[in-house]
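Before anything else, here is the set of structures, which you'll find just below.
Nothing in this text is a laboratory measurement; each read-out follows from the coordinates by a stated rule. These numbers come from a predicted model, not from an experiment. Cβ atoms are built from the backbone, for glycine too; each structure is taken alone.
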Structure P
Amino acid sequence: MGTVVMYASVSVDGFIADENDQPGPLFDWLTNGDVPLDDSGVLAVSQASYDYTRAYWDEVGVTIAGRRVFEVVPVVLGSGKRYFGSVDAQHLLEDPDAVIRGNRVLHLRHRVRR
């Protein structure tokens, strides 16, 4: 059985889109670097983002994306669509086992505490 990984770009204040349902600068990190992430020629990230992302990029068998994914980042949107929606209970995460600083992105990896 494979491992399920949730990966998302989310603003510092927890939003995935602004009030107009647009991502704003949330995905800028995927195109603002000088290191090609894949063979498409579209994605180019910082060296730090490449080193972190490339390690698992080839291991991804399937990507499931909602319709808003391409319609984390150091930006505060203030309002819009929240990543987790309304949260009415605590969900504890372990301390991050990866903290990687890239251009206009901070990659964090947490395991869910069970």
Structure Q
Amino acid sequence: MQLTPFGKALRKLRIDRSLLLADMAEELEVSAAFLSGIETGKKSIPGNLITKLVSIYRLSDEEINSLQDAADASARTITLRPTSTEQSRFMTALARRFNELDENEFARLRESIEKVKR
């Protein structure tokens, strides 16, 4: 069984708090099978899961950032909601060409986006 980065982070959080899978699932109001599926990457991460984890377990900023980074690394799909026609055209053009970017183009694009992120 191969855990996703988010699955590893979630399992660590659960073990650090001495919780069984069933206990955490009950607190999150999901089934143990569903939670197991999230850990193993067989199920997608619900959009509200990190918010629930933060609320229930009073996570530190470091734990929140770690979980969010792991969720980002584990995402199988990404949903974008453009707010303008210009954004929609840009996102569509990027999506069409994304897999064709060479290493230099990808690095420049990533660097540009990282500047905005700060």
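Of the structures labelled P, Q, one was used to calculate helix-only ellipticity at 222 nm (-39500 (n - 2.57) for each DSSP H run of 4 or more, over all residues; to 500), giving -3000. Name it. Attributed to the structure labelled P.
Structures compared: P, Q; top value of distance in nm of label points 7 Å out along Cα→Cβ at positions 33 and 57, i.e. the largest, recorded for Q.
A value of 145 for volume of the Cα convex hull per residue in Å³, calculated from one of P, Q, originates in structure Q.
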